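I've put the structures underneath this note.
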Structure P
Amino acid sequence: MSPRTNGRASKSVLLISYFYPPMPGAGPLRPGRLAKLLPDFGWTPTTLTGPWRGAGPDFGEVVALSPLGDPFAARIPKLRRIVSPPARWFPKALPAALSLATRRPFDAVVSISNPVCNHMIASITAQHFGIPWLADYSEAWSGNRFAEKSALAARTNRLLETRCMAGATAITCATPGIRSLLSKLHGRSDIEVIENAVDLTEWEHIPSVAPATFTMLFAGMLWGGRLTPDLLFAATAKLRDAGHPAGAAACFEFYCYEHRLVLEAARRYNLEGALTLHPISLRDDVLRAERRSAALIILFPMQPISVIPSKLYEFYGARRPILAIGPEQSKVQLGGLIEGNRLGSFVTSEDECAAAICALYERFRAGRYDTDPNPAWSPPTAQTTTRRFAEVLDRIAGSTPSRELGALPIESLA
């Protein structure tokens, strides 16, 4: 018996997630932490994932599959836009999931979206083998304002989701907003919120380095322009025009896919020389960059939002001041969380942003680059959230999933 099962007989779970460590970005965090910590609560995971090899022994057994056509498709940008890597992964991942479940008995299946093909694979596998299925949403499927681009896409997603999720034994999600969407769509009152979390063990080997320059760092996605650095750049340009030293000293590092969007914004404010663009890098590389920066940037859509992003918890671990830019309507909730717990500033206008940059510059000049968060507040930890996942799995283990999946016949997809 594994010493990590706390004396209990270990049960087995098939975890399906296209995103997984060591892939960079936020997508791998939730499934990676789940796989790493579930054995502490009596569950042994086998993970079916995309082409992310090298997660390490702490993550258990990992079956990594490249999408069809890789690496050839990686050289054809138009093909990648028409048929995404997750869509090309699905035809290989589905038979792999069915094969795994044929060779060994699983006590449960867990799928984590996005992408939504994770749920489709889990749904078909659970139905075929009579395995209870926990569907977890780190992001919404239908109703996701960052993903849907047309009324037709919205209707199609609703239809696919309602058909697919009819077989879910349990549903969990990362935010109350997602739960509200799911409850209305599926008519379920048993959906549980399991928040994103911080894992401070990830920072144990990352050195804290005094920033050599007044660098503000962004690491994440701009969602095709739905998030924009314009207000940040406008405030910096305003300080430069006024001859303020904070404007002259400010420089920016962006770790993201959408380099063109960032460069175009920088050109609008004559800040190309202050900008360094990086490709999305391995997570350890980004964490090291965060720990040598003077400030860390969070961009929110400029409309009412109450979601606490996983990036906030990551920056909490980085112990660098946050400059969050968002809408006035969210200043009480999100601004109160960030500013009330001494994590940084939440700004809603160009003038507020300029003032925050000046304050950050004074901190940098004084050598006060570490934050001192409110000791009375701490975010959820990976250990506590994994315990909650394990409690859901314990509850559904042994139950029989619904057979209401007529729209996705496995005979045609396997």
Structure Q
Amino acid sequence: MAIAEKDKKILRDLAKKVAEIANSPEQDKRRELWTRHNDLDPVKPMILCFPEGSWRELLPPDTLQTSDDFARGCEWDLRHRIYYWEHLRGDHVIEATVVAPTFVRDTGWGFQVNAVRPSEPYGAAHYEPVFKDESDIDKIRMPTITVDREGTESYYQRLCEVFDGILPIERRGCTGFGFAIFDQFMQWRGLDQAFFDMTDRPKWLHAVLERMTQWHLCRLDQLEQQNLLSLNNGNHYTGSGGTGFTKQLPKPGFDGKHVRLIDLWAHATTQMFADVSPAMHEEFALQYERRFLARFGLACYGCCEPLDKKLDLVKTIPNLRRVSMSPWVNVERGAAGLGNKYIFSYKPNPAIVAGESWQPDVVRKGLRDVCQKTRGCVLEIILKDTHTCRNEPERMWEWTKIATEVAAEFAS
């Protein structure tokens, strides 16, 4: 479909502004800081703020000016980059490129999750079990990867029509690789029943987890064999926060054309195991996650689950580099366990921007305390899972400003 001239003008004007921001020397400085950070040679604590669910309050849909879905998607991408620069600077890198994704499809698992959604906007879902009998393991079908080459090329050409001469278009294959099979299994089995299975039916549960692992490994093999991978060692979201900038990827032997799994970052997590013992965490999660992550060059582990009591276990992951330290960890214990050998990816409690009142002094005091307790660590502070800021975007702006100031106090 032809792009309306009005929409094209809006997008091109925004693209010129993004290009100006992206070509500023500040972006090169941030790339260098992230590269040193990810290669364990830090200069300062790195700061990121991800509004995520709060974007609807920062950039409401009714603020977009273009008309069709394609143009609105492009407009939101450009406006959110500009918003970062104007209000949420931290250490975000603004790139002067537009991504043209390869439309990769797979055949799925062979069945659908049965999620019961609430009537309240953004409310929590309930999952009805779709795995009820031991024979249900046969529902899992190995995936087949295909590429919508016509759709991929059409999307690329539309981007060229809009942005030619302003922003380069980057063709990009798959760059994000996550593995959270037990969290996923709980959506099929139900939360309580999945925990019961660990003691009541461990043999069957292991058979399911093995089949799920084989599904993921089968998918990875096809992506690599069909040359559908792209490097993620740049301004890519990595793990449950942080960026991918590093000199340690791609690995030696990369020919510049065919990206291998070993040239990439990947991530695994079992958030549901917050209160599961280390032994059961190993038995029902890590022994499978380790096999997945071993295929990659650098590994990230964890998300919301507190891992400070399980670091000896987590550090058995091959090529581990980034470990998520959730709001519920003992910071001192986590710092002692990670030292300067891994990235301490600290996640402040997002309730700090969602409460009845905004307390910047509490934010500053808390961040200083974390920085003090993690001296000598490779620290990044990432505000995420921010589902609301009470329609006060200034809270996000001020959090980022405070965090940046505190990080500067602890620069080496």
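Descriptive notes on the structure:
- Which entry (P, Q) yields the derived value 21 for relative contact order in percent (Cα under 8 Å, 6 or more apart): Q
- Structures P, Q were compared on distance in nm of label points 7 Å out along Cα→Cβ at positions 62 and 334, and the highest value belongs to Q.
- Each of the structures P, Q was assessed by Rg/Rh (Cα atoms, Kirkwood Rh); the largest value belongs to P.
Rule-based calculations on the coordinates, nothing more; no lab input. Because the structure is a prediction, the values reported are computed rather than measured. Cβ atoms are built from the backbone, for glycine too; each structure is taken alone.
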